[in-house]
Structure 1
Amino acid sequence: MHNHFNPHHPMRHLISTVAETLLRDDPEYEESPATLPPVIRRMYQEFLRFPEHGSTAPRLVDFLHYIKRLDAIRPSDSDLDEAPELGRWALVRRPASEFCQLTGYAAGHPRFEWGAPIVTSSVFRLDREFRWARTWSRFYLLSEYAPPTLRRMQAGGLISSDAELVDLF
């Protein structure tokens with residue numbers, strides 16, 4: 001099992017776990033969502049609700065390929081033109097669930113008012129120069145990095161007290 005945490009690819013360790021589980025050569029193994037880590041299981045359930053992944057009867061291995069693409073994808077210019085901006089952001093990790101999220105203040109987000117404090121869906125990729133991020137649901141443009149945002153969001157009850165700041169430097 002590969003458990004090395006990489007803040008630029010925060011889901012990679014979970015993707016590796018899923019890959020090792022699904023792609024093992026075991027004749028007794030049955031493909032079952034119950035074998036997935038909880039955060040990945042929730043993503044799989046959402047994946048099944050939307051047909052844009054190309055298969056009318058997706059299997060877990062189709063989902064694995066999909067999340068691997070999320071981990072590897074780079075945004076196009078049009079992706080970045082359409083992406084909401086996240087200002088005064090921080091990358092946070094919830095130790096109990098092993099996934100990262102961004103927290104910050106949104107601008108141009110389709111679901112939130114301008115300047116609204118938000119916590120994103122799970123982060124799959126964070127640009128090495130911190131210009132953009134890819135979450136489960138979308139790309140974000142990143143402006144100023146602001147670690148104190150986590151404490152403000154915790155004080156306001158937007159994110160749980162067990163969330164920890166991810167050291168990026």
Structure 2
Amino acid sequence: MSVPAVGEVHFVAVGQDDPLAAPLIDDLALEYAERYGGQRDRVHAWLRGYPAKEFEAPGGGLMVGLLDGRPVTGGAFRRFDDTTAELKRIWTDRGHRRRGYGRALVARLEDDIATAGYTRVYLTTGDRQPEAVALYSSMGYRRLDEPLPAEGEVYPIAFLKVLR
């Protein structure tokens with residue numbers, strides 16, 4: 001079986017309630033529950049608790065990458081401050097990881113972030129997501145030294161990237 005090229009992923013902007021965004025939210029809820037403990041339904045409700053408007057233009061966006069019409073990667077950004085966007089919900093389907101789709105997604109979101117007028121990107125990930133830490137580090141994100149407060153047994157790791 002051949003591995004599809006990254007170029008075969010087609011990115012589309014969607015709203016949080018779009019059916020194409022459902023796998024992103026559903027799979028993230030499962031992933032977070034497995035990695036950090038907790039009930040999938042509660043994690044799902046927490047993810048859905050963010051106001052949809054935060055991920056809409058002009059200050060935000062939500063993108064899904066489709067392969068043969070099926071969502072395989074997705075993520076969002078929202079306003080953090082006047083010059084900084086915050087990446088949120090970066091996801092790649094488990095069966096499609098290690099093919100460059102997440103990297104392509106983040107690069108596409110960075111383009112949209114720059115187009116929206118932001119010059120920096122901030123994000124947090126968890127200490128139990130070494131793949132995410134490696135991805136962001138390899139894409140020029142600088143890990144911030146100041147530790148963030150723990151959320152129970154979750155230790156957030158913050159990153160920052162200057163776009164221009």
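Overview of results
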read-out	value
Top of 1, 2 by distance in nm of label points 7 Å out along Cα→Cβ at positions 37 and 61, largest first	2
Identity of the structure behind 15.1 (criterion: mean count of other Cβ atoms within 10 Å over residues 13-20, calculated), options 1, 2	2
Of the structures 1, 2, the one that 16.9 was derived from, the read-out being Kirkwood radius over Cα pairs in Å	1
Comparison of 1, 2 - label where distance in nm of label points 7 Å out along Cα→Cβ at positions 69 and 133 is highest	2
Computed 19 for relative contact order in percent (Cα under 8 Å, 6 or more apart) - originating structure among 1, 2	2
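We did not get these values from a lab; they are worked out from the coordinates using the rules stated. Just so it is clear, the model here is predicted, and its values are computed rather than measured. Cβ atoms are built from the backbone, for glycine too; each structure is taken alone.
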